[in-house]
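Multiple structures are listed underneath, in structure tokens.
Readers should treat all values here as calculations from the given coordinates under stated rules, not as data from a laboratory. All of these numbers come straight from a predicted model, not from anything done at the bench. Cβ atoms are built from the backbone, for glycine too; each structure is taken alone.
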Structure I
Amino acid sequence: MRIFKEEQRFTQQWLIALLVIGLIVPIIILSKAYAEEKMELIDFIIAMCLIIIPTGAILFFKLKTRIDEHGIHYRFIPFHFKNQTIHWNDIEKIHIRKYDAITEYGGWGMKGGLFWKKKNGTAYNVSGDIGIQIELKNGKRILIGTQLQEQVNTTINHYNNQEI
């Protein structure tokens, strides 16, 4: 039995820098308003929390992928409360491919479907441009990003070349 596991987070330096820079202006404005007594302490605290918590939450997002004899399991935390499983017998085609997150799916994260090129399906990714492209027998398309191209390719080939 061969098992592949991968866990990815949004840890790109450019993203962290962008988040920090995006926080500086509102924090300065709020701090100035509080210092000039234009807002109460409780309002200041609430406003700061409403700015910092959602921005910081991005750093806690996590994409977990597991491939085993049952199929492909993925979970994009905090959006999925439990693993999503794609069973091997539900897969029409599967392969590793290079993709463009911005033009194909509208960026990184949980993308696709309602607002962006439905024909491409749904993508779950946190960085990079390599993914597991899955085409299901029901016509749905799912792309799961990976940073471990060779390991995932070896595991997928292992299960593609045997009766499950």
Structure II
Amino acid sequence: MTPEDRFEVGIIVARRRLKGPWATHAWMPVAALPAAPAAPAWTQLGETEDEATFYAGAYEVTLHVAETAHYRDNLVSGRPSLWVALRATGEETYEIATVTADPYEGEAMAEGIGEIVEAVPMPPEIQAKLLAFFEAFHIERTFEKRKRDRADPEALARRARIEAGRGE
């Protein structure tokens, strides 16, 4: 049986109240569910004085054979995570832009402007799927350092004589 290279996750986001003069609240991904529930997107799950949580919707995560070493790094990190990016679609509306299990892709997403990116804990069920995918497709590649050609100290001297000869 071939492990899954695609699976759906549900994303939970929070709207947290801020205490500052520039913004009243901030949105951020806070959790991933191992499967998408039957609830419609943007269903409110709870609310306190400082935070409201919502089921933002489902997203299909795709795994790639070329990134198996990255998935391993994520699994052995001590805190396996999924990186969730939210994109504003209006004044107070957001959509799930992407979800990835590749920590390097997640780091690159966080460097961008305009999306809210957070690492959220990876559920154990997703960790099992990621491990199965890694074990099925990972091929260890050895790193071979290339050797540089030795520098020819006379090469620059010859070029300088040639260029000097043209200027005469």
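At-a-glance table
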{"quantity": "Origin of the derived value -8000 (helix-only ellipticity at 222 nm (-39500 (n - 2.57) for each DSSP H run of 4 or more, over all residues; to 500); candidates I, II)", "calculated": "II"}
{"quantity": "Ranking I, II by distance in nm of label points 7 Å out along Cα→Cβ at positions 62 and 126, the structure that comes out highest", "calculated": "II"}
{"quantity": "Structure with the greatest value (metric distance in nm of label points 7 Å out along Cα→Cβ at positions 70 and 102, set I, II)", "calculated": "I"}
{"quantity": "Per FRET efficiency 1/(1 + (r/R0)^6) of positions 110 and 150 (r between Cβ atoms, R0 = 35 Å, to 0.05), the highest-valued of structures I, II", "calculated": "I"}
{"quantity": "For 2.8 (distance in nm of label points 7 Å out along Cα→Cβ at positions 14 and 30, calculated) the corresponding structure among I, II", "calculated": "I"}
{"quantity": "Highest-scoring label, criterion being Rg/Rh (Cα atoms, Kirkwood Rh), among I, II", "calculated": "II"}
